[in-house]
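Derivation of every value follows stated rules applied to the coordinates shown; laboratory data play no part. Predicted model, so just to flag it, every value in this text is computed and none were measured.
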Structure 1
Amino acid sequence: MNKKEYLKQIIDEGNYIIQQAQARGQYIVNVSTGQRAVMLNKFSYEKWMTKTNVFLNKYNINNCKVQINGQMSPSDIMISKLAKITALYESFLLDDDCLASLRLLPQNIKDLFSDEHYSQAVFEAFKYVEVKVKEKSNFTTLYGTDLMRKAFALEDKNKNQLSGPLNNKNLPKAEQQSQSDLFSGAIGFIKNPKSHNIIDVNKDKATELLYFANYLLRILEEI
């Protein structure tokens, strides 16, 4: 069960506890405000709160804390907590919509992103670009920037150099060179796991880089 599925299970359990309490029709009254609140089963409430907090701590999520004002009842606390984690779950769904448009990236890379392994997701995405260039160019023994330079090499009659198998001769010379530089730069500057660029990648940066990798794959698809 992944993070999103587990959170959905927690939300469903919380709603069920609230619904069961409402069905019993038992309420408590706040003596200060006179407001009624549904009476929860203490064991169910504490078990659910513990399960929820364990989940939030595991994934280092700090924006779902409930600010307790005065004499809040357990049901009010639980309803507030439910609202916060439901909003969190909806943000996961937005991420899914975002990732769905990255149709050229394998699902395992998207799963790494969903599980917040952002640096690894970026590394695997550009490693996948490298693999696809290798397959399409048939340069099976080359790696990294050497692979990119040779696969996208421009024809140079003065040096008796033929163009690489992925070089698009329909483009102007300057754009052919730029395309070669684009792929070489992406692999040399981003893929290297020891590079300062991807050691500590946050969610926004990872999203941008995954879209960049997907764009490179689209170029390859159209060659």
Structure 2
Amino acid sequence: MTDGPLVPLQAGQDLVHPLMEDLNRFLMVYKFGLAEVSTKITILAEELTLRGRDNPIEHVTTRLKTVTSIAAKARRVGCELTFDDLRVTIRDIAGVRIVCSFVSDVYTVADMLTRQPDIKLLMTKDYIAKPKANGYRSLHLIVEIPVFMSDRVVTVPVEVQLRTVAMDFWATLEHKIYYKHDSEVPASLRAELVEAATDAARLDQRMERLHQEIHGPR
């Protein structure tokens, strides 16, 4: 595949790629990598259910970055808008979000997924153990998975985010609040958001304790 620019580099031009076939081929492997990881998660959830265990996974969503989003991130991190540079630098073009019942389930599912022999763990960012300054909590993994094409095998990075229902609820509403305020959120409101994240973390701990008292350890 020709390593041409993803988008024109001149300011003010529309994000239009002159070689659409190359662009589609570039994004295609990420789409397939996303499908591979999603299938693995579905199998894990169904296997645990058939074994008579509680399914730790509440729901799963996937997303593939748009060309506009890829180009915007590339500019933020100083990445050249070429396919080769994007492959190396932008590791979250494909993403999976796994929402679990309890905090312990987050780590259990992450361990089950990364122990599979064809998945390589490239990076871990544990924002549950060390939340972001704004209160955000989630476990982020960058994994690499092989995709078998007709003429080659391509290893594809996929970002996997794992969080609890409470963490997901907070993150979703926090995003909406920032979007409505165009990122200009007053300091008092930011402080309340951090407090709300702490409340959500306490709720996670309390609900898991109650579950263990009734059903025993997960």
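Source structure of the calculated read-out (helix-only ellipticity at 222 nm (-39500 (n - 2.57) for each DSSP H run of 4 or more, over all residues; to 500), -20500) within 1, 2: 1. Comparison across structures 1, 2 (criterion: percent of Cα pairs over 31 Å apart) gives the highest value for 1.
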